[in-house]
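S.K.: Quick heads-up: structures coming right below.
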Structure I
Amino acid sequence: MENYIKFTVDDNAIVENLLNGEIMARVKSRGDKQKRKLYKEHGIINSTKAIKEFIKKHGKEMVSYNFISDNGDNIFGELLPISNKIGTPEYETSLNNRLRYLYSMPEDRIDEARLFFQDMERLSEDSDIQDIAGQTQKYKNSIEKSWKLHESEIMTHIFSILGEKPKKIGKVEAFIMYPNFDTHRSYQANQDDTLLFYGKRNGKDSFKTLAHLAHQVVHQPMFPYKASMTQNDKERFHAFIKFLTDKEIYSFLSGKSPLEITTVKENPRIMGMVYPYWLGYKYRKDKNAKQRIAEEISRDAAYFQGLKRSSKKYELYKYYNFEKLSPFKIAEFFKDKKYMTPYDFVEIDFDNRSQVYDETDIQEDITL
């Protein structure tokens, strides 16, 4: 079996993520007693005695160093990509560069701040953190076991849609986080290596976790952005990857609408624009493409209609315009595109709705 993901628990990454969650929660609940109470009940605020004491001891320093922004973003989240390098010269260089260029810190203050970080680095040795690391290890084992169980069918399904098995030019290391709050961050450590920091509070739906992992396996390691891509190209390409992996794999494993899973920083307008073309691409080689596309539109439209008008998901999917889509036109558009690649897909004129809308609905759009 091919090794697509390496699963890891790193004590220093756990510490930095706990601190990141603590700071974010404290800032976001400032002046809101009910929200702060909720964060404490969930173990996000005061997650451990050691973390609580560290923040109490260094709170003023963090403010004076500008390590916390007004919206809660903080240095601990920014340090996650190098957390597994602590104790190495590479870490020292990377940390100093962040302080020097990201925080515009003069050299004498960098030496001063180094004592702060040494204190932080010792937190991983605390018994509270070690207990949490043990719990995280069990959580990691459950995710890894589930991935290995489903890996073959997930990748086979993705390759069947693509029509090929792409060359794997990179690798993914998933650092599993203590799931007291939702964490889903990915970084390119270099051209080949993707680092994923992942943990889901109440993550009972393992199919969603598997779908998100599939995204990391496919995107940069198999279909990285090209240097020639504009920002618009990248957004549309990323939408395609989201449909191919997160959305499709969740639906494939669960039998439910792909709309039930939301992706990181999902752009509703772009996703709604790409949706019909994704369906055409998916069934471009199917003899019954029109019927298959119509079935998926009908299923997803029914899910959308069942959402509360005031819900966040309704806002995500109102741009799909299910009632305007023409399965026949979508299927026809892809009739001569059986060998289209994901990179070719980006070249589609997504703004031209005449390619996927019924004529009457196009006219309505023009007259509005």
Structure II
Amino acid sequence: MIVGIDGIDLDRIGGGQIDTVEFIKLIQKKNHEIKIFSNRDFDVTKMFNLYGIKDVEIIPLNSKLNVPMNSILMHFSLRKNPVDCFIKSNWFIPSKRTPYFNYALFPQNIFFYEKYYSKTSNFRRSWYWVFEIIQEKFLDISGKYSLCNIAQSYFVKKVFWALYKINYNVIYPPVFQEDLYASEKEPNSIVAIGRIAKEKRYDILIQLAKKYPDYNFKIIGGFDYSEDNYLILNEIIENTKKLKNLEVLINTSRKKLVEILSKSQFLIHLMPYEHFGMVIVEALACGTTPIAHQYGGPGEVIEKSIYGNSFRNFQDLLENFNQFLNPKPPPKLMAKAKDFSPENFRKKISKYLYEFLDIVNEKKVRLL
């Protein structure tokens, strides 16, 4: 069979990349042909060196379009590049006309984000409603037409149920841990890791650095230029000049990132409503205690306060920061991280995936 799958830039290590790679390996194990639909240009040689992936066809989409528009483009691209079925493991919204397997990161509904995550005018909202109606003609935003729906966390499962009344199974994503290790911790060291973006809430970390000068804060961030991201980066850099206990490293190497994470006493994750939080598991694997918002995937991973420390809101964090600085035993954290290994993911997901492929193959045989 020809199996389509949505992919991003598979020449670097990241949560979405690892998800996609695991699906590709499981599909190739059954000798199916694979077409990767991607809106990112990437080096296939680096992809092979990182993950050992080869013998796949890359179907390029438009790097300048957003996810919903590229999803519609992919819908039409399937006419020129037909597949027997599709595996959703990243952001693209699948077409209704192709049998698909849905490993859902989060609902990719434009109006959903506008309604719940930003303030906007009623006039603008009405245009998003119109665009949503157009999307629904081609795409399956809710997962209603999927033959199998799996969410990356119970938080995501609850969101899909609240919005669409569709029940999802839950399997946590795999986290690459082979290069992670624990080191002796530097006292009072706190690191935040994630792309430089508004939703990562580095403004809260700056406030913490100002209020708690006895603690050393580091930000390790990936930066892709946009006007909003530049403003945030500029704010961070200006504050590093004023504060002796705040440091920022931009687009640093994976090796350097792991070195700092392994030596840090705490990892702080400030984004609320994160669907999973791969960096939380990476911290556990390094014996570093996570501090995270209790609402979302990170709160599930650390089980509120068993494998880390969780806060209810930013006011609570800022006013009572010291009470969240409770380091957990590194061996306990490292043992927990193994629950999220690629091996465990394969064992859990393969049953659902292979059942899906068998159903599609059976339908194809009947049509012949």
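No value in this document is a laboratory result; all are computed from the given coordinates. Remember, predicted model here, so these are calculated numbers, not experimental data. Cβ atoms are built from the backbone, for glycine too; each structure is taken alone.
S.K.: Starting from the value 0.10: which structure in I, II was FRET efficiency 1/(1 + (r/R0)^6) of positions 99 and 347 (r between Cβ atoms, R0 = 30 Å, to 0.05) calculated from? List each step's numbers first, then the result.
M.R.: On the way: I: 0.10; II: 0.80.
It must be structure I, since only it matches.
S.K.: Using percent of Cα pairs over 27 Å apart, for residues 147-290 alone, single out the structure from I, II with the greatest value.
M.R.: Working: I: 19; II: 30.
If we compare percent of Cα pairs over 27 Å apart, for residues 147-290 alone over I, II, the biggest value is for II.
S.K.: For which of the structures I, II does the calculation of helix-only ellipticity at 222 nm (-39500 (n - 2.57) for each DSSP H run of 4 or more, over all residues; to 500) return -17000?
M.R.: On the way: I: -17000; II: -13500.
Comparing all candidates, it corresponds to I.
S.K.: To which of I, II does the computed value 14.5 (mean count of other Cβ atoms within 10 Å over residues 43-50) belong?
M.R.: II
S.K.: Once Cα Rg over 2.2 N^0.38 Å is calculated for every structure in I, II, which label goes with the largest value? The partial results should precede the final answer.
M.R.: Values: I: 1.11; II: 1.02.
Structure I gives the largest value of Cα Rg over 2.2 N^0.38 Å among I, II.
S.K.: I would also like to ask the following. If Rg and Dmax of the Cα atoms in Å, for residues 211-266 alone is calculated from each of I, II, which structure is the one that comes out at 12.3, 33?
M.R.: Numbers: I: 11.7, 37; II: 12.3, 33.
So the calculation was done on II.
S.K.: One of I, II was used to compute distance in nm of label points 7 Å out along Cα→Cβ at positions 195 and 323, and the answer was 3.5. Which one was it? Mind showing how you got there, number by number?
M.R.: Values: I: 4.9; II: 3.5.
This value belongs to structure II.
S.K.: If you don't mind, there's one more thing I want to ask. Out of I, II, which one gives 13.1 for Kirkwood radius over Cα pairs in Å, for residues 35-106 alone as computed from the coordinates?
M.R.: This value belongs to structure II.
S.K.: Have a look at I, II and say which one yields 19.8 for mean count of other Cβ atoms within 10 Å over residues 67-74, as calculated. Write down the numbers at each step before the final one.
M.R.: Numbers: I: 14.6; II: 19.8.
Of the options listed, only II reproduces it.
S.K.: With FRET efficiency 1/(1 + (r/R0)^6) of positions 27 and 91 (r between Cβ atoms, R0 = 25 Å, to 0.05) computed per structure, which member of I, II shows the largest figure?
M.R.: Values: I: 0.40; II: 0.85.
Of structures I, II, the maximum of FRET efficiency 1/(1 + (r/R0)^6) of positions 27 and 91 (r between Cβ atoms, R0 = 25 Å, to 0.05) occurs in II.
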